[in-house]
Structure I
Amino acid sequence: MLDTLVVMRERIDEAAFVAVTFARAGMVQAENPLRALKSLDALRRWGTSIAGGYASAAIRRPSATALIDDEGSLSFAELDQRANELARGLSAAGIAAGDGIAVICRNHRYFVEVTIAADRIGADLIFLNTMFAAPQVSDVCNQERPVAIVYDEEFSEAVAPASEGRIPLIAWSEGSSSGEVPTLDQLRAGQSSAPLKPPPAPGRVIILTSGTTGTPKGAQREQPSSLIPAASLLAVIPLRARGITLIAPPLFHSWGMAHFSLALMLTSTIVLQRGFDPEQSLIAAARHGAETLVIVPVMLQRMVDLPADALLGVDLSRLKVIAASGSTFPGELALRAMDRFGDTLYNLYGSTEVAWATVAGPADLRDAPGTAGRPPRGTVVKLFDEHDRPVTEVGVTGRIFVGNGLGFEGYTGGETKQQIDGLMSAGDLGHFDAEGRLYIDGRDDEMIISGGENVFPREVEDLLADHPGVLEVAVIGVADADWGQRLRAFVVTSAEGGPDEAELQALVRDRLARYKVPREVIFIDELPRNATGKVLRRNLESQ
């Protein structure tokens, strides 16, 4: 009886938390009763999937702007109808429920339309990185076995080998193709925009891991079983309904896709650009009155590094949230960003597999600039040592494990991440401070053992990144006959006044233990990164 009462109270508390959070976000408002009933019916039939979300939004806010891209704007009703036409076009092309569609596109309306359309016919989506070369595209397609591949025309050469035996479709056309491959617009032409019947089962969205240390893997996730995860995020990142969100990271990245989904839930307008330019993204945010700017740390770094006169006359007063994720902030970037753009910065730490683990808001980033923040409600973060024993001491590094109600179904190849007590490995090492804030020390496969001492590259990278003449830095371990491993730093310096190797080595020697001093400092023009800004360390190992 007591257990039943405890469960009932927890459920009441959760329901109250969700209701209060959604109300604060502006999601609860009076609306036309008939529209409300039709919207609820659409969600009943489609569920809370992307297809259902847009069907509901098209009923509730038909004339409101859903999307702005390089071609202009689309309302929720227009986007919903275009997706219905495309869904029928995909079916007419021979794509059925359960089939896979590979997508290699930049951020624009066609990426969104094919995502909705595929969900409406129950097809699976496999999002490919736009930086993939032909062999990588072929490898992923051979692994995931899609029946069709949707691509921007600029990627024609990269997808050509993988297109053999599959249905090729062009999303964004440059107008230079021979016409042999149909475009999505041509596929839609003549099709009905009337609502479709839901498929027997919803399609899956497969997002590839970053592959910064190995081959990308397809990751699939269960639909949330409650509204607690979404409410937990909205409770710590003050996103608001019916707002305007500029999503700078690729939509194929989990952070870009997360905000695509959140904006849909909030019936907010999303602003998309095919390419990222720090100045143009900020100008676009100002022009469209964006309240939220979604970025990854390397994008923020480039925005902060813009000269003062680059943003003269650019009014960012409506910007209330700069939402970052993808990697931890190097050096004092968080402070520099808030000093320039205001205390609007929120950094989420997580991964494709565990979704989110912690969030650091402006107060924590001011007080402890290197922190990854604290777990939001409903999320558990624990540390374990190499023997799977809990690490509870303040400041002691352990392997990070996370649980948050967002179940990871495993990689499409069948393997999964280690779990302990229902918590999943994030693949990182970290420690907590006395305030309960998490800090990331590095990847658990990046720890360097030099002369029997454990060295985490992040600590050295942060110190070097704080040098005024250093723009970017990455530290790796390389084999050494005497020490087992030694540190090698790769540094990008400013055009003038950059430090030399001896100066940087002296900086580390004066601030850290001697075994943490890089034996080599190699100066390069830029760090190799993937499309989401993460450093490709495996590329550095060959230099």
Structure II
Amino acid sequence: MEFNLWSVFRTVAAAVPDRECLVQGSRRLDYRQLEARSLKLAGLLASYGLAPFAERNELKNWQSGQATLGLYLYNCPEYLEGMLGSFAARVAPFNVNYRYVEEELEYLLRDAGLRALVYHASLAPTLARVLPRLHGVELLLQVDDGSGQPLLQGAQDYERALAAAPELDPGLQPSPDDLYLLYTGGTTGMPKGVLWRQADVFAAALGGTDRRGKEFASLDEIAERATGREPRVLPASPFMHGAAHWSAFSTFAAGGTVIVRNNSRGLDPAGLLETVAQERATALLIIGDAFGRPLLAELQAGNYELPCLRTLITGGAALSVEVKQGLVEQIPGLTILDAVGSSESGNQGNHYSRGGGEVATGSFDAAPGSLVLNAELTGQLPLGNTDTGWFARSGRIPLGYLGDEEKTLRTFPLVDGIRYTVPGDRARWSVDGRIELLGRDSVTINSGGEKIFAEEVEQALKHHAGVYDAIVVGRASKHWGQEVVAVVQLVPGASTTAEELGLGCAEHIARYKLPRDWVFVDEIRRSPSGKADYAWAREQASGQADQS
């Protein structure tokens, strides 16, 4: 059986209607209340004619037949409500990066064919400069965030619009073919809209499988699981990136409570840990070292009792071994789930670290459908073959990229008659049967004919106690073609030298991979999701003359 996301949510809401569903400070919604609010939004969207104009069987993989709704919001209950209401109305919601400047915002909204937008009032000034250059936008819903910004011309206050919204036509039936649309972060070019069938993304990333990876066979099975569990999950990263709302929708599918942190515009380690304690969170989602290091420092400096926290989930960026070890020491009984995947693949693998057990980074137990294709993309690499290839997945994968046939065919190739997703990560099988992730091909450095994976060098650097954060990039070299340059942020007060760091790296990676130059900065720049800003790091590296 295949599922659409609205039917899954309604099934859980019927099973546990009075259970807390979504909380942020004093705002508390149970499943019945969130369902009712989402239906009001769906009725509003339908009243503006935002209905499908073509069904999936009439379209190519890179085409959409649904109206779109943008979510230009910081983390808040309205974000997830906006997604649910859109799913109920058969509208395709999509994520909008709240850090974009005008040019980037205009590109994204135009590329998505924006018809409706839900946005925070504080973002209205940037939006106001972009809207006159867009066509076809029919509905603007402004969410009050206390900033005092007046309504934009033609916009409606979100709460007042919901209160006056008509009922949704009960005959409107969402389909498993309806779209889930997720825009990539644009770290390797302009952002791309990844098109998923809801049935596929539910199984691949949004809680549509049991603990053994087996897909649910019926809505009754989903309801039964929901009645037996009460996870309380706090996604700390922005909902505008997939990992956080994947975590939220997986929690909904399990009948759990999604906790939204009060300060959603920056990382406040103390406030985040206080919320974990106050809300009795059982799981916390973070993004790699960008979140992990500040949290560890706060735990070491403070006095926090977190008896309910059992799982720390990290994905989207690496969480170094030293930080993992520190976290499991600070929080008794904690399990760290390191999940690997991407917008184009869903979950591809997991690694578990526990106190008293193995604590490692970079190798994963493959999720169903995950494998390694050879470098030529002509076939699979079997277990036991440790050649470097491409991290791939078959089965429940996206349709393609919105409006882009060429990139769709390149990223989702046919190999021996099987369609795969190949997002661009290099990988190999390890001798113990796990998948060892090497890093994005787009940030691979070719030095003297050798391929060097930036993320592998970054992890080697982070073993050193004096390194707080690091990004590794390639820089043009007369002799080597490219040379490895490390951009490093030291721990406050550390007096570590480049020579010491090089000697430390040499204990973990071959000498040809070692940085040939070093740039020390006060702070490493990362996105709100914790991902490395390689373009910025290359700018820092380019300021150093190539002496090779």
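Bear in mind these aren't lab numbers, they're just calculated from the coordinates by the rules spelled out. These numbers come from a predicted model, not from an experiment. Cβ atoms are built from the backbone, for glycine too; each structure is taken alone.
Once distance in nm of label points 7 Å out along Cα→Cβ at positions 25 and 265 is evaluated on every structure in I, II, the highest one turns out to be II. Hey, Cα extents along the principal axes in Å derived from one of I, II reads 70, 69, 53; which structure? Only structure I yields this read-out. I, II: which one has log10 I(q)/I(0) by the Debye sum over Cα atoms at q = 0.09, 0.11, 0.12 Å⁻¹, for residues 169-400 alone, as calculated, at -0.41, -0.61, -0.73? Label of the source structure: II.
Identify the structure, out of I, II, from whose coordinates FRET efficiency 1/(1 + (r/R0)^6) of positions 65 and 289 (r between Cβ atoms, R0 = 25 Å, to 0.05) was calculated to give 0.05. Of the structures listed, the value fits II.
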